[in-house]
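Enquirer: Listed below are the structures to be examined.
Please treat every number below as a calculation from the coordinates, not as lab data. As the structure is a prediction and not an experimental result, all values here were calculated from the model. Cβ atoms are built from the backbone, for glycine too; each structure is taken alone.
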Structure I
Amino acid sequence: MLALTSATGKLGSAVLNAILDNNLIDPKEIVVCTSSDPSASRFDGLRSKNTTIRFNNFDDPASLEAAFAGCDSLFLVSTPRISMDYNDAPLWKGREAHHRAAIDAAIKVRVQHVYYTSLGFGNPSKAGVMRAHIRTEAYLNELREHGKLEYTIIREGLYNESWPLYFGYYFALKEDKRDEVIVAGDGPISWTSIPDMAFCTAKILSEPRDRWAGRTNYLSQSMTWTLKDIARIVSEVRGRRVELKIASKKEYEDFYVDEMGMERLSVEWWSSTYDALEHGECDIKDPTLESMLKEASRKPKPLDETIQDMLK
């Protein structure tokens, strides 16, 4: 039995759909763990396939144990509660606290293998967003060394669909009137679409555990685009020029806090991401994803197609 956390989130739901759409795992062998009401009608389709739906909450260890009971594998999607990481959170005070709670609960109910979704930056990393991931990876490695658990770390690439976040919080898309987008750095990024990552993740989950045991693999395509490339693509799609301005970290933070009204702690936490881009951390050359897609007669979706789809 395989338990999947965050199965209604962007990545989790895409992985679940990839499993079911491609008949990779018997639905009866899947436990969908959700912080929503398991009896909600949104899960009727899964229930009709005899998939088990269970409640879990990262702040409630007992609920985690109950959700994972009877499972031998756990697909652990990192928690999205980024505010836990603010102010350079010390060890076990950031998001890794939620991850550890899930891992410890899994061990208690005799789960044998954890598949953990990390992120496509370096290790060590200059990006604050990676701190909780690296701490979680280290904890999993410690447990494996002591024979308590097996793991597979899947470093999911930077989502094609997340380009607006990196491109100066360009979330208004069609309504954004800026002619200049301010960022705090730039560099090559191996952008990868959620459906491509989800398919390959689902394949990993469906294959014999020993094939991926103890491994850390990136799921990223090898082609890269910079934020400057995104400015060019956005300009072409919108029919008017949008410039990229690379500012100092302080200027970047002050602009988005003072001019755009964003929360300072959030902006300061995110700004270190640009140090990582400048350092080339997101230029990934792991062939895993492209090899798996090729076996399925698929090609990675280019970033420019995703931008066009989102802006049109």
Structure II
Amino acid sequence: MDRRTWSPVRWARNGEVRLAFDTWGEENGGDPILLIMGMGINRQWWPDDLCRALAEQGFSVARYDNRDSGESTYLPPVRTRKPFTALMRRRGDAYTAEDMADDAIAVMDELGWGSAHVFGISLGGAIAQRVAIGHPDRVRTLTSMAAVPADVSGPGLLRYINLFSMARLVRWNHPATREGAIQGSLDIARFCASSRRPFDEEEARERAERLVDHGSRDNLAHSRQIGAQWHGPGIDAITVPTLVIHGQDDPLIRPRAAADIASRVPGARPVVLPGVGHDVPGFARRPVAELIRGLADEAPASSGSR
């Protein structure tokens, strides 16, 4: 793995929030694509193989840390301490989902991108949907993976979340040590993977050990992220070309979430990936990059401002 392909860390700002980001292949002048990671996860957890595959497909890749994760700004504590409790509430305490969508635009502004293809996974998929709703002129295409519909909140999410799996995650309690953090990352990686395919523990352990100091084990930060509420239009207002990807074996978010997103977003294309869980395993990375390339090639030339 060649980590030199990532640029040094750069910074964007949305008000008082400072956002860390870096790029892969920007110097090649490819089509810009912005990657948005899920809850509490550092941008460096995007698989290098996937980013390399996107670059080989002609994209210039940028990834950033959401607020309350990685090297970006952490906000003050709020009353709601548990992520599941925050998820079920209809009111966020710290900031809005619109704020998180605007963070993505702030990164694009710093990069000088008038528009970009946007690809988000898990909570990042919901954020990507909201970017497409709130800033359609800045989004060329939207790819949402392993995500719920971005306009659903509170008890309405129970339709899409596997509560038994969520309960397992909530019960985990790893020691607050380096070794505990590595084991926690391994357990989560194993949990997210498809149960129908062999788990690549070697890759998972290497990544957990390499990024042990870059993850977030702050449940308060997770609660602030997942509790951020959306107040804008519904996802049926999305007008950009849209791809909705979901793993057939996702243990956390039911595939019906992808079906519902695709049924409500005009012209959206649903793709269910066999043998994929709540992750992007090695064998799926190049196909995912090819799917996004296909979406970009089929998009009307007028999609997004240039």
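Enquirer: So if we calculate distance in nm of label points 7 Å out along Cα→Cβ at positions 124 and 180 for every structure here (I, II), which label has the highest result? If you can, show how the numbers build up before the last one.
Expert: Numbers: I: 3.5; II: 2.7.
Biggest value here belongs to I.
Enquirer: Once relative contact order in percent (Cα under 8 Å, 6 or more apart) is calculated for all of I, II, which comes out largest?
Expert: Working: I: 19; II: 23.
Going through I, II one by one, relative contact order in percent (Cα under 8 Å, 6 or more apart) is largest in II.
Enquirer: Percent of Cα pairs over 19 Å apart, for residues 188-283 alone was computed and gave 62; which structure, I, II, did it come from? Kindly include the intermediate steps, with their values, before the conclusion.
Expert: On the way: I: 62; II: 59.
It must be structure I, since only it matches.
Enquirer: Next question, about the same structure. Supply the structure label, taken from I, II, corresponding to Rg/Rh (Cα atoms, Kirkwood Rh), for residues 140-235 alone with the calculated value 1.13.
Expert: Values: I: 1.13; II: 1.00.
This value belongs to structure I.
Enquirer: Suppose distance in nm of label points 7 Å out along Cα→Cβ at positions 28 and 276 works out to 2.0; of I, II, which structure was it derived from? Walk me through the numbers on the way to the answer.
Expert: On the way: I: 4.2; II: 2.0.
It traces back to II.
Enquirer: Could I ask something else about it? Which of the displayed structures (I, II) returns the greatest value of volume of the Cα convex hull per residue in Å³ on calculation?
Expert: On the way: I: 137; II: 118.
Result for volume of the Cα convex hull per residue in Å³ over I, II: largest is I.
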